Each structure stands twice: as C-alpha cells, then as structure tokens.
Structure P
Amino acid sequence: MNWIYEDEVNRCLLCEDAPCTKACVKNLNPAKRIRSLYFDNPYGASDQLPKELCGECEAPCEKACILSKCTKPIEIKNLMEEIKKIKETEEKVDEDFEVDLSCDICGVKLENPFMLSSSVVGSNFEMIDKAFTLGWGGVSFKTICLFEQYEASPRYSALKSRTGSIYGFKNIEQLSDHALEENLAVFKQLKDKHPNKVIIASIMGRTKDEWEYLARACSEAGADVIELNFSCPNMEDGTLGVTIGQDEELIEILTRSARKGTSKPILAKMTPNVIEMSPYAIAAKKAGANGIAAINTIKSITGVNIDTLAPEPSVRGYSSLGGYSGPAVKPIALRFIAEMATSKVLEGMHLSAMGGIESWRDGLEFILLGAGSLQVSTSIMQYGYRIIEDLTSGLKGYMRERNIHSLKQLIGAASTNVVELNELERNTILFPKFNLDKCIGCGRCYISCYDGGHQAIKFDYEKRIPSLNGAKCVGCHLCKLVCPTGSISTQRKRITR
C-alpha cells in the first residue's frame, strides 16, 4: 500500500458502530475494511469486495467520519481504491483452499490458537461469552486465589505513539476479586454454552495445600487446563507471584503440589524478570508441568509526571513497580519463546505465548519460533474482542497464499534459524539501493547515516536526492529503517576478509 495511505489508515479511530459504515450507500462496510488494514490484514480488507466501488458517490461516509468534528475526515474513497488494488494483486489466491487453524494444548483441542490471556479481559461470564461468540478459541481466566483482593485506583498507565495508539502499557492490578465459588460457577456456565472452547484456570496459592486445592477445584468445575501463575509482578510477597518464578526450588515444590490436585494438563506461567527462563521452565517440567506460558509482564515504571513528581499511575501521589505489556515487549517475549523452543531438555513441552500480540503477523512470529498457542490481553483492552476477525482471517490468508493446509505445519518452522552471534555469516555486505522514483527527498537517510552511522550517504541539496559512498558503507541498514517512504531496498556484495 502507498505509504501516504498507510498514514491515513493509522489516523482512523476504529470507532464502535462506525458512522462511516452506516452512511455508506454502497454497503461496502468501510469501517471493517479500514480496520483490517490497521491490523495488517489485506486479506480481510479485500474480502468479498464488489467490482463496483465508490464511483461518483459524494462520499457521505467521509461526511459522517467522526474526525471531521476536530480535523479532516479519513479519505475513505481513496482508501477503497487502494483496497481494490490489493484485491487485484491477490486474485491468484484460492479462497476455497482449505485451511485448518486448529491446534492443541497438550492434547486439548483449540479451534484456533488465539485465546484471552489471564487478565481483566477474561474475568467474568459476560465478557468471555462475548469473546467466544465472536470466535476466540479459549480463555486463561483471570488468576483465582483464596484471599481477598483490594485494588488501587487508578491502576493503568501507558506510553503512546504519535497517532495515539498504545505501544507500552503498565498495570498494577492484582488477581480476581471474585470469590472462588463465583469463578467456578462461571466455568460451568461457559462449558454449558461453549463446550468446544478451552478454559484455562489460572491459579495462585499461598501454601502447598492451597495450590493443590485450587487445581482440584478448578478441574472439577470444568477447566481443561491449569495454569500456575508463578510470575505476577504485582504479587510479590514471600511465596507469591514473581517471587516464585525466580526460585527454581519453589517452582518445583508448588508444581508438585498442583499436580497432586489434577490430572489435567498444567502450564507454568513464567516471568521475564530473569536472565534466562529455561532453568525455571525445566524445574516446572521436572515437577509435572506439561507446558509453559510466557511471558508475563515486565517490572516497570512507565513515566513520572514532571509537574507533580508522581510516577504513573499515581495513587494519591505514589506509585510502584508494575507489569509492562503491549507491542513494546514483543521482542523480549519472542526471545524467551525461542530460548525454550530450542532447549533440548524442554523438547515436547507445549509453549503458550503472549507479549505484544496485536496482529495475526505478531501471532505467527511466535508460532514460527515454537509457540503452540497464543494469549492476548493488552490489544483487546485497547481495541476490543472484535480483533479476532482479523487475527484469524489474516492468518488464513497467509496460509492460503503459501498453500499451507494446517497451522501445525508452521509451529517452530523458524526456531532453527536463531543462532549464536558467532555463527552469523560475516562475509557479505547488503548495500542500500535508492529508488529515486519513490524518494521524496526528505534527507532522513542522510541525517541518520551521517550523525548515527558511517557517513556513507551523500545528499545533493539542489536535486534533493541521496547517493551512496560504497567505500564507507558497512551495510548496517539504518538508512532503510528510517526512510518514511520505503524507498530503500538492498543489493548484495561479497567481501573478503
């Protein structure tokens, strides 16, 4: 897609009950199609697109756009033409090609890999019922315990992009504030209405007996899988939360206790607040866990109010370390999944991945590195359960394009491509190649190369075009990363050392 229109897509507010769709006289559902583009799903955007689009329509959709109240409306007519171009380039894809998104957690079948992670997004019947109806494959229910919870207010803070979307999210929220009996009743309700959906019971106890009791009670109430929360950064108190996840001995002891209470599959949920995760995962496996859920949130401070001097979120002027999530943590989560997927000792363990999954592409990256199921939270909190439509259709589109029948064929397909630094080939330089037809002459590549690189780009100020000094270029690709128009590609050159 033209980069100008990518910016236009990013301006969209993704409205609830979008006025643009209600105003569209052609019944093109522009809101849904733009939302698909927002979530990197061209397959969904162009799905069932009619040949006749806007034509001479006076665009009542743009007049109805909520942004017209404060700035200019989204250029919906132009975006629909861009979507038409996508449709034309993808007509070769066989939409009748059968794709199977099903997978399993230690033998428990999931209709698709996307689940709600253990958080507020999966904390009562009404919410989960809605999510299941929309197409989510399962839920890891908000962590159940036997002691009362008293939450702080406010309890969220965020880092935002210039377009207003959240890329880093902090919470200081704790566990389920409902009684055990209430939560177990929800399991039974969900199983009655959605027998084919997967319920993971996330639990946390204070003693060995509590871990065993909770595992048994949840299993008897209909949970398909038990998830041991060894990693909540907001529950650090001797033998709770992240304290457990940083102690191999405690992990082993408490996993054995939970195993006494259930014959169901057990996932141990791990903390990223460690140097390596594998030793702790191995301790869980040794004690009877069947899989690992990772990552939980990262201890953080997202910012300080420079006027009040209070860290965020401020609770009467004070704050504390909290759990960091959102797109910003994805690279860290991918790192830990890759680490465990390549561990010989952990071979055969199920990996349920989470951490920054916002689009189908994010989820696929985890799958390619070895994850067998996926859990989502922060993006639901921002965009709602409706994102499941683009998660599943985007993944199906990718698989159809490559003639891949089963999702299981993709699990771990990229894991062997993660190697040690000293194993990387270092006798090739990929030089940048400038597409002057696309280049608009902003000079960003020159600035970055000169001030942050190797002074290998020259800039003609009269013609406003860049050129390469190959004698200085080391092929670092900083220029390509900062180019706003995608005008820089690569060319290969062999070197001799």
Structure Q
Amino acid sequence: MEYKPTIGLEIHVELKTRTKMFCDSLNNADEKEPNRNTCPVCLGHPGTLPVPNKEAIRHVIRVGLALGGTINPVTKFDRKNYFYPDLPKGYQISQYDQPLVTGGNLLGVQIRRIHLEEDTGTLVHTSVPENENKHENDHPYSYSHPSRASLVDFNRSGVPLMELVTEPDITSAEQAAEFGKELQLILRYLGVSDADMEKGHLRIEANISLRPEIPNSKSQNPNELGTKVEIKNINSFKAMRGAVDYELTRQEEVLKAGKKVSQETRGWDEAKQKTVSQRSKEEAHDYRYFPEPDIPPFATSVFEPERLARELPELPSAKRTRFAKEYGLDAKQAELLISEPKLSEYFEESASELKSLPPSITNYQLLINYLTSDLRGLMGEKGIEFGALRVKPEHFAHLVSLAAEKKITSRQAKDMLRKMVVSDEDPEDILRDEAAQSVSDEGKLRQVVEMVLVANPQAIADYKKGKVQSLQFLVGKAMGELKGKGNPETLRKLFTDELKK
C-alpha cells in the first residue's frame, strides 16, 4: 500500500523591535547577562498591566501583506494557559480566534494564519560540582543541593513572537525546507527579523502525517488526514530535511506493521539523526483559551494597512525576475545575490555607478565575479559585514571599470582591492600614488620579451610543438620581470609575433 505525506509547518519568528511585546524592557537577543532585560511586567508580577508593542503589530501586518494575506479588521489577544518553568505568568498572551492575518500563499503553500504572541524565557541546564552540594549550615527544611540544576533566564521572556501556520499542503522534506528558506529571505527583506535559526530567531515545528493512498477509490475522503505528529527542536534547514524524512519513514513502518501512529510531540535528536518521543500532543481545549481581559479588541485600521502595502520593499521573487532581465544574470547568479539583502543592495549600487562611468560599461559579469569572489573573500577574511565595509560602491565600480578596460591587470585589481578594504581609497588614487599603472610602452615591453625568450629556449620549443600553455608561461615570466606592472594582453601579442618568426 502506498502512503501520501501531509506536512504543515508552524513557524515562530522573534521580531526586531526596540522593546518587548508588552513592556519597556529591551529586546536584545545578544544580551549575555542573565535576567538583565526584565521588569515586573515581563516577569509576571501581580497587578502589572501589558501594553501592546505597536512596532511588533506593524511588523506582522507587513508580513501578512507581503504574503498576500487578509488583515483582519478587528483583532484581539487571548490567554493561552499552561504551566512551564520558563513561563512566569503561568499563561502566555497570544491570539486564538481573531489573529492579525488570515490566508496568504508562499510557493504554492496556503497559509492559514499569522498571529502575534510573547516569547517564553530560556531554561539553562547545568551541573553543580559535587563539593558544592554539601553545606554544613543548611536550614533543616531546605532542599539538598542537586548535582544537576535548571536555571531560568527571563531576558527572552516577553519578546515579540510571530507565529505563522501553514495549511497541510507540503508533501516532502525538500518542499518544507524551500518554504522555510523563502520565508526567511522575505523576513530579512522586510527587516522584521534577522531570522537566524542558529540564534533561535526562527524556530520551525513540523506537523507530519501519512494516509493510505487507495488507487481509484471513490469512498476515500481526499481531505481525510492521518494521525498528526509534531516535530520540535528543528534548528536548521538541514535538520528539517532529516527530521521530516526520518519521521515519514518511521510512520510508514508503523502503519505497514498494522499498528496505529500515536498523536504526540517528538523532538529531533541531531546526534542520533532520529525523532524521539517527548509527550502526548495537546489540543486547543487543553490550553483553555479566553480573551485577554487587560487588552481590549482593537481595529487594525489605526496601523494604515493600505499605506504599509504601498511601502513594502521589492520582495525576493520580484527581484529574481528583474535581476535576470536587467542585468542578464542566470538563475544561480541571481539567487546568490538576492540571498543576502545587503549584498544585492551593494551590487545594484555598484552596477549603477559602473554604468555611469565614462565610457558606459555594463560588464556586470565581471562586477559579480569581483564582488562575490574577491570582495566577499576579503570581507570573510577580515570579519567585515556590509554595514562596516569601507569600500564605497562607486570606488568598487571604478575598480571594475579599470579592469574591464584593461588599464590594470587582474593581479593589480586584487591587490588594489585589498588596500581599498582598509583605506577606502579610490583606485585612481592608488594608481597614482604607487605608480601602478600598467607598463604599455611597446619598446620597453619588447626588450623584456626578447630577454625572456633568450632565457627560456625550452618553452619556445614546446610552443612550436603545439603546447600552447607555454605562451602563458612566458607571459608570466615577463610579468615577473616587470613586477606585475606589464600589460598582459600586449605581452601576449608580442610573444605571439616573436614565436611566429
């Protein structure tokens, strides 16, 4: 019997805001000191009142608009009741039946809802050295010191958290990963989140089920799904592929053995590359949702969704199409550039400068090569991000134009770029200051050519036997004599003329 996979995703996104969701404590994901960014509101002290973060609400509306969703005219917050040590109030302020956004579509996957809630704290599991377990003066009613302990850091408690829930439209691990990657890219283009999975900004849970696929069955309900299993602890797209593939295989083996799949929550064990059972799956009624009494329902019109829609930036799908048409890029090149918003922005600024330089040069392929290979290589070597890059787009374009016009060699361009990363100089200034202009005087070049030929008779013989790579060897020798300042094209022509004699 064949089985049809059905996969839905629940994606949690920590939003980039100055403060937390319902208080004025800082939203700083990089804070290292535990419990520093806290206050009575996000610690759940009695009598405190939550005030919604307008910026977070605006972020979720923008995401909904970018994905083609419907912004609900009226929305509200609800209390989701459950107990866990990292939940200080004993409940979570979330949204239930009136989320900010309903509907939408991404890569053919329908979106059910997008809502806003507050994040929980963080549990830190640690060990206590054995010699610290015993204290002579312990109070007689105190607990003995355990060898292992779990500590709670509430810095993350109350951070704005967007949750996106898809319909069960996904049918493979690869499709799930592609959806996640595209959403991550959109979030970054919108500037609502860094969406870094390693740092926990983007957390994905997969709901997976299998159902028998009965050929030509008229009685089978096409909307009937198998038993749903939720997979947590997915912290990378590679882990997503592994978790979904493993779980589909596991469920199929259970069904083929004549057993039933249990509805439960399982976690992905990265070390063992398998899912492991954690607990039985909760239903909505287990959380006893009810409207948040301290925050009344509100109209979303106050956030001017129409204006936010007009102000949306160009999204990745549109940019892919435009880059291919405007710059003649293939799919791989376009994907490489748009995969990082700052990279695509730098490319466009440099391309605009390159086109404006006299004479107008549109060698975008050369620009991409120097940008994605040489400049990015130097940035990685020195640990520089685009925000701190000193090479201005106009200077970078100027360097590419000099290389395109063969006024400098490729070697010179690489050396100059290394200096530009440190000094932010214009390449023309570097040429002038260091007299690095290519030697193009034919008389001087011819002298070097003749000297190299006299010193390398074997290369001459090899060339005449058909070994064309010997020509490049000779050009390299000449460039060495000229300390990299020769014009390689002129040298190649002079060598070719001499070798024909």
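A short reminder: the numbers here are calculations on the coordinates, not readings from a lab. Computed from a prediction, not measured in an experiment: that's the story for all the values here.
Numbers at a glance
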{"read-out": "With Cα extents along the principal axes in Å, for residues 397-444 alone derived as 45, 35, 16, matching label from P, Q", "value": "P"}
{"read-out": "Identity of the structure behind -11500 (criterion: helix-only ellipticity at 222 nm (-39500 (n - 2.57) for each DSSP H run of 4 or more, over all residues; to 500), calculated), options P, Q", "value": "Q"}
{"read-out": "Identity of the structure behind 24.8, 77 (criterion: Rg and Dmax of the Cα atoms in Å, calculated), options P, Q", "value": "P"}
